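> Pasting the structures here.
Quick note: the coordinates plus some simple rules give every number you see, no bench work behind them. Just so it is clear, the model here is predicted, and its values are computed rather than measured. Cβ atoms are built from the backbone, for glycine too; each structure is taken alone.
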Structure I
């Protein structure tokens with residue numbers, strides 16, 4: 001490994017550290033940190049389960065009607081970090097959840113629950129909620145209809161799992177507060193992303209493209225939290241889509257960023273999620289990943305291998321290795337206070353001043369609309385129907401239809417040009433228009449809380465805007481994407497003119513980015529001056545508009561002539577390391593009880609007369625699959641890939657579920673496989 005220290009080195013984005021991943025010595029849980037044992041901050045961290053309904057629920061991200069949950073590969077989690085400044089009494093809560101998006105509906109519910117317990121201690125201003133943007137989880141969490149169409153409506157249990165898990169993680173971080181120190185390090189990771197919209201990127205000015213000579217944003221940043229001489233928490237920001245798992249997958253997991261956190265916390269540091277608070281909490285958060293694909297061959301599920309599970313693991317490990325390498329360095333100690341600002345902005349009607357438009361004239365954002373290229377999808381990660389194409393002028397039939405449809409709305413067509421409007425979501429109230437923008441300061445680190453998916457040049461311009469206002473080095477300003485709500489993508493005006501997928505999904509028109517630059521410049525100026533920011537318009541509560549086309553579970557029954565928990569397919573007597581154990585049970589519908597903060601599956605090893613859990617449904621080595629068996633019966637298939645680290649001995653698989661009778665009562669059921677040996 002090549003380390004650079006001392007003065008700021010030359011390099012992409014002026015990073016203060018260049019990392020070539022592959023270090024021989026990486027930080028381990030319990031290794032003494034290089035910072036002092038106690039520090040100027042109070043630091044707390046917490047983790048909780050946000051896994052939603054594991055069967056028959058539409059998954060969020062790819063908009064495929066046939067992609068419905070059928071089990072769990074890895075549980076999804078919320079990771080919260082609280083930093084408090086005892087001198088000022090101010091604090092911020094930074095949350096990263098293994099979700100597709102943190103919709104405004106979820107955020108509103110989280111803040112209401114926090115207020116009940118903590119009063120005004122945690123508020124809209126100082127709670128930053130972000131999503132990893134996994135596409136491998138159930139949807140139906142929004143109160144706006146567009147995001148629930150392909151999930152067949154709103155799903156209350158999945159919504160509650162997200163809200164309750166986020167709140168629990170924050171409460172656990174609150175209870176965990178203790179004196180600690182913080183440090184920030186930046187490096188480069190160049191083999192975990194590819195630009196999926198290069199022709200749009202190439203439309204940007206040369207000075208912007210020069211910041212990314214390979215067409216990717218390689219900056220990986222780590223906020224390290226130390227207490228008592230040990231590293232107890234870390235947040236990593238790196239730009240790559242969380243879409244290593246394809247639209248053909250129907251098992252819940254956190255994709256590559258979820259695996260990165262699991263790898264560091266569990267496989268490296270030995271955390272046991274079911275035993276309570278682990279000793280180390282690590283979050284792998286998103287930044288400006290709008291045009292960054294993890295599919296290195298620019299095809300869904302392709303790169304570096306042709307196996308989506310292997311790719312998820314490889315891309316996650318690369319991110320984790322880069323973060324751990326940064327954690328092993330001294331980093332830059334953070335000092336000073338914490339602060340936060342939040343405003344709501346009506347993005348459908350913002351006037352952008354000439355100093356932000358760049359052409360000497362004022363312009364307006366537009367009422368939200370989606371273009372034909374939005375329906376084309378990202379061909380590199382999740383393509384849409386073949387009838388739709390990316391790019392300007394590539395959808396002549398759609399253009400004819402939309403011109404006829406919008407003959408009465410020339411203003412909208414002119415405002416959204418050159419977009420071929422497919423759906424005017426703003427007029428139909430299908431998507432939000434009043435959006436939260438947030439700026440969080442932790443010492444010398446500034447986080448731009450953005451409720452959209454920013455491309456890398458978009459992120460660069462936002463970072464430059466804030467850095468100039470607050471007088472911070474560029475590498476100390478990070479876009480925290482997918483934050484607090486969701487309203488599609490955000491491109492530069494030049495990228496917008498290309499009208500690839502990302503621009504077709506930039507709902508408020510060509511001048512959206514300059515509008516955000518204007519508003520974040522205002523927040524940054526307010527923060528620097530120590531004055532409050534204007535709150536802006538209040539977003540509506542849309543909870544009364546939810547609908548669903550899917551009923552809940554009506555009845556569970558065992559197979560004819562059988563009982564709940566029966567072993568349908570038994571394991572073989574013996575397995576070697578690297579082989580897969582498969583057991584089938586007569587079970588019940590997993591949506592009866594989500595087993596949040598628990599498990600449906602245990603792999604147990606015999607120790608004397610006792611059986612000890614060695615893996616569960618949160619582990620990479622297990623897969624829990626559900627399938628309907630006739631009308632009311634369920635077939636549960638559990639697989640376990642025997643790891644190379646497995647100790648020889650006797651093992652068994654235990655299934656725990658819950659069955660619903662005709663009266664609606666739910667009762668626990670279980671099944672246990674015959675024992676087998678691992679040699």
Structure II
């Protein structure tokens with residue numbers, strides 16, 4: 001019942017739900033206490049409302065935004081409490097006393113202070129918001145960017161300012177109880193004094209050297225840096241916070257380029273979730289700012305997603321534009337007709353080329369280049385399952401997608417059947433469940449299915465831990481295993497502490513300060529990478545090899561789950577194509593019930609897969625291939641499909657990728673050189689160019705119209 005209430009209220013925990021209930025009951029009790037009247041009851045109820053409000057704000061509860069939407073926002077809640085206090089004083093026959101008028105005057109003055117406080121906070125935040133935020137770009141030597149204001153001044157500032165009335169409310173209640181105005185006026189004075197002090201503390205940050213440089217100076221400094229750095233290859237990305245993984249997957253590849261790389265982002269939320277990298281990064285939210293940046297040295301632009309804002313860079317003719325995507329699969333997104341806007345489309349292997357040819361969406365075969373998948377280098381190949389280890393099967397379904405196509409995911413129709421079949425398998429296997437990070441973001445049914453599957457895995461894990469067969473096995477090896485698991489858990493704690501130390505802890509400056517101090521230490525980044533690898537290794541050693549697990553969040557990453565698994569069950573997505581690099585057995589669910597032959601005909605990546613029905617029929621075939629390689633009839637098919645989907649092992653994918661970048665950069669240079677004579681023709685004097693109406697100025701003005709229209713309508717371009 002409590003879990004149902006938590007789900008309906010969309011709160012994160014039972015504690016949040018309890019705090020919300022306590023706060024609402026507190027306001028009801030405030031009303032009753034004011035009418036009775038009772039000072040002690042009012043004091044207790046007021047304390048409950050203050051504490052509940054503070055807890056929900058500290059947790060960032062969804063209920064806070066819900067209350068604001070129903071006209072019960074933060075200021076209203078404080079005002080109601082203050083009005084009820086005035087009612088309490090009136091009911092106590094204190095309406096003619098000085099404390100009554102003092103309380104009214106206090107609250108009026110207190111709310112008068114909210115306006116300058118809110119204005120100063122907004123002004124400081126706006127002035128410290130950079131037109132371009134950066135990482136690994138040396139702006140500190142070009143600009144004076146002052147330190148951010150102390151976190152305690154701006155973090156949850158409205159809540160802090162309003163909570164200053166606690167002193168006045170406590171003093172007034174004490175005066176009402178003691179029938180003496182002294183405590184009340186002391187509290188009133190302290191509240192107003194603290195409010196004025198808070199405002200005074202903010203004033204220095206809107207004047208003098210504590211203000212970051214003007215936008216024009218920042219833009220000029222970035223252009224100076226660009227002219228000095230001379231970037232050659234750009235990775236361009238725009239999207240929601242949840243899509244940050246799509247650009248993160250390309251950062252390591254960008255760092256390995258043989259040309260000077262640059263990452264261009266369009267949303268500040270993406271920058272906040274960007275993985276650590278040594279590659280220079282510029283975040284340019286404004287389309288006009290991007291179009292005015294000096295990117296004249298860039299010859300190749302890489303795009304990881306089909307989004308409307310791509311047009312702000314696609315309009316630059318001096319560079320060649322390439323769609324590289326964020327995965328290789330048989331989904332419709334992999335044959336998006338929008339890809340026609342790019343000069344080239346790069347795919348992992350021959351399958352991507354054939355996919356576009358079959359779809360016939362206008363992508364010319366000569367514009368497709370096979371470059372492999374550089375991100376797949378960490379995926380390890382298949383190894384025989386040792387006799388003393390239980391096989392591990394990974395269930396990694398994709399998310400529900402933007403439409404209701406039943407073939408998008410197996411989660412709702414088959415997920416529980418698959419997991420139940422795996423946890424009940426005989427001989428037993430260990431199950432890892434790693435859902436897509438977007439799971440449940442669009443479909444309530446998908447979210448519910450995910451919860452049921454999670455509960456199923458956790459229940460099976462608990463039952464296995466209590467099963468004498470496993471507990472007896474653990475007891476037989478208790479000394480060695482317990483010591484190893486304890487050591488691994490201690491190692492995890494040590495690594496996490498060191499990672500927190502390297503990341504600078506939770507307290508971070510604002511955008512301006514992060515831009516100023518955004519130079520990444522390469523040695524430190526290498527240590528972080530080493531520590532993450534050690535963390536992943538320790539994570540798998542920290543619990544028994546037979547224990548079922550639900551793996552959510554970014555750590556351990558998907559490829560680490562691949563490496564500890566002996567087989568996988570998934571859906572039509574890039575996850576399948578990536579797993580094929582391991583050469584291990586895999587199964588894909590025919591969720592739309594097309595039939596095995598039609599399913600294979602429509603989806604290249606399942607041609608070497610065990611095809612499962614929605615009732616999980618076919619799992620036995622997969623598990624037999626895991627336990628006995630000789631009972632794996634699809635091994636040769638998987639090897640052939642791997643070459644078809646992902647390209648050859650030699651040359652390596654990063655070598656293929658670098659070669660493709662170099663070849664396209666040469667094409668861009670040839671094109672730009674070919675424009676030289678045309679540029680000279682464009683400089684012919686107006687007298688020789690014909691009639692005034694045909695002058696260059698008129699033609700340039702006409703050409704500018706569609707360009708401006710294109711910029712303004714960028715968000716209307718179909719996204720992939």
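> Where does the value -0.33, -0.95, -1.01 come from, among I, II, when log10 I(q)/I(0) by the Debye sum over Cα atoms at q = 0.10, 0.19, 0.20 Å⁻¹, for residues 528-623 alone is the thing being computed?
Label of the originating structure: II.
> Same structure again: Here volume of the Cα convex hull per residue in Å³ has been calculated and equals 158, so which of I, II was it run on?
Numbers: I: 158; II: 215.
Clearly, the read-out refers to I.
> Computing helix-only ellipticity at 222 nm (-39500 (n - 2.57) for each DSSP H run of 4 or more, over all residues; to 500) gives -6000 for which of I, II?
Only one of I, II returns -6000 for helix-only ellipticity at 222 nm (-39500 (n - 2.57) for each DSSP H run of 4 or more, over all residues; to 500), namely I.
> Identify the structure, out of I, II, from whose coordinates mean count of other Cβ atoms within 10 Å over residues 216-223 was calculated to give 17.5.
Values: I: 25.8; II: 17.5.
Only structure II yields this read-out.
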